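**Q** What follows are several structures.
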Structure 1
Amino acid sequence: MTDDPAATRLPAASRRTVLILGATSSLARGVAAELARRRYDLLLAGRDREELESVATDLRLRHGVRVESRPFDALALDTHGVFVEDCRKASEDSLVGVVLCFGYQGDQALAEKDIREARRILDTNLLGAVSVLNLFAAYFEGKRDSFLCAISSVAGDRGRRSNYIYGAAKAGLTVFLQGLRNRLSSSGVRVVTIKPGFVDTPMTYGRPGLFLVASPEKAGKRIVEAVLRGKDESYVPGFWRLVMFLVRSIPERIFKRMRW
């Protein structure tokens, strides 16, 4: 892909705004910086208002684009409708895309014993995502030339004992996105599934068995490129496609004896 931002923009409009959900995460910041570099205005949403505004200020100063912040809680499902309407008004109907970056890996051992932890993992990564993406799908369905992008995970490609509840939520999200992509394919709305491997974020910090960890900046650039190239699904970094193909190919009788 060319390094010229103007060469890879979405269809032109007087303003082009992208909403980033879970915008204070390291990965989301990488996505936001890459979009701002390409001259997109941004709406940043998340729970930490002070941190959101700090990120917004940095992006305004560095890139000279319009950046606003909005409070958002993935688990507060009854607020999502009002939130979507607020985003529409705040962007003056210039929204061309949404990138969903929020997630909660949780504690697998605790979730095996405490349904509240299991529910938080499932509700954050799947139900909260389904709720807000369905609402934006209805909004974009009449606009065309727009996109919905969500961060799933390689953890959803095969269940492992170390994180199978998180993996189940991400597997559900991946299938949801497949169906949504099928639904919106005739409406000019692209639905992009991103499957990161290990990215250097607080979610992965200190966890055993990590290898080939990508920086949030490089991951953010690859995510934006996947959206602009019109990909349906992208592994980040790309070599994870081969890694997960090999993982999925391990016979079950061998896989269930593996301690990972």
Structure 2
Amino acid sequence: MLPQGEASYGTAIVTGGGYGIGRAACRTLAADGWSVMVVDRDGSRAGETVSVVRAAGGLAQPVVGDVTDPATADAAVRAANESFGRVTGLVTCAALRHVGRITDITVEQWDETLRVILYGAFNFCKAVVPEMIAAGGGSIVNVSSPHAFGRRGMVAYSAAKAAVNALTICLAADHVDDHIRVNTVLPGFTVTGMTEHYPAERLQKAGLASVAGRPGAPEDAARLIGFLMSTAGETFTGGMFGNLPLAGNH
């Protein structure tokens, strides 16, 4: 961890930063020297993440708002500029999941899933890209899922994550000359707010089916995000890093 007040990379915005992979990403980025804007619709969760980062000597500020609202993205950029400086990093973790086939999913659930996962990523990418162009470059990591390639009973979630993959590739192609790298991370089965309530037997089964022999932890994904956001990952763009839809990614 760098001394208080010193940042080696710049300012990063993390959506869904109040828990799970988002919180782990905030901790990892702050330890690497980023100043972090923690975006979450739950103010108490955002505040908890900020407290954790600051307690470790990092720099962080909360931004409370709904990622589906472009105004939240604009507010996060303004707050970053006021607190730490121009945004050169973005991690989009905000997500939700409605389980069901197309005959089960309501129009409202479909819309909510697409708005949080896809529109949320779009809103924040649209807000930060001009900042990164002005800064001479930057790094965006969109958190996707192996379910983006399709899974039974996940029609809305899978469609939204597949769209995020396509958004990532388009942004990477459009902004290579701006030195903005854009990648996706596809964590395998990870114990987060979406899955921690599963019965112990299901968690154990998922772990035994994984390549590591255990379920993923948020920190596993955060370390990969940290690499892609760092200078060590500066030659990678348009990539998908993580798990393909193999056994254990359920």
Structure 3
Amino acid sequence: MTLAIGDLQGCNARLGALLRQADPDRQQSLWFCGDLVNRGPHSLQALQRIKAMGDRAVAVLGNHDLHLLATAVGARKPHRHDTLDEILRHPEREALLHWLRHRPLLHRAQDHLMVHAGLWPQWDAAQCESLAEEVQQVLRGPHWGDFLKVMYGNLPDLWNETLSGDDRLRFVVNVFTRIRFIAPDGRMDFSLKEGTEQAPEGYRPWFDVPERRTADLTVIFGHWSTLGLMTRSRLLALDTGCVWGGHLTAVRLEDRALFQVPCPRERDPSHF
């Protein structure tokens, strides 16, 4: 049995409560859809807990996880509301960072595919896996810190098979860890963070783009707290805003059983 779990963001106590409810016998595989750390109060403990689970836990990288790595190598300045200092000052810092940068961007098992934010609609599953592997090789290689220094930016925002080098890798990272809306001209739009009801005319969430080539798989993702819980037959959106005072959510993949625990508001959404 497998539990898929939404964005944790350092809310380690809430994870403990969720697992006591949904996995009391510790028999299930646990899939985490990214953003293990940051903004919540116990990023260090959350990272240590999931690392200690070994092969029972699968975690894909989210944008906050990449932010931790980038901050650690000086590629990104800390944000005022980061909660990463405990990790960065910890004696096991290097082991934790090594473990984190070896997490995948995408996880596929049979007809389920998990990613932090989403997929480019024109990529099929095989291309998604291949492109994720390109980035993963860089993050796991000796020059990972150099890549993080050029990873940030909103361009290119439209896929082209001829993209290469840093532009190609940046686009792939942005799709897997940041995508929400596709603009009418087919480009990624990073300015909109609202739910789908507030989107301007012609803007579509990535998963509703016609003829999306991964529509035959069940895609599991987080990242989009204003979207909230979505459980379609081939889509599971699991970021239910734990750090904002919402819930931490898990879904058992085999029967779609839903588990949730309420969360105290750790951060005010108006501050971001």
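Readers should treat all values here as calculations from the given coordinates under stated rules, not as data from a laboratory. The shown structure was predicted, so the numbers you read here are calculated from the model rather than taken from an experiment. Cβ atoms are built from the backbone, for glycine too; each structure is taken alone.
**Q** Hey, distance in nm of label points 7 Å out along Cα→Cβ at positions 146 and 234 derived from one of 1, 2, 3 reads 4.1; which structure?
**A** 3
**Q** Can you tell which of 1, 2, 3 yields 3.7 when distance in nm of label points 7 Å out along Cα→Cβ at positions 82 and 218 is derived from it?
**A** The read-out was computed on structure 3.
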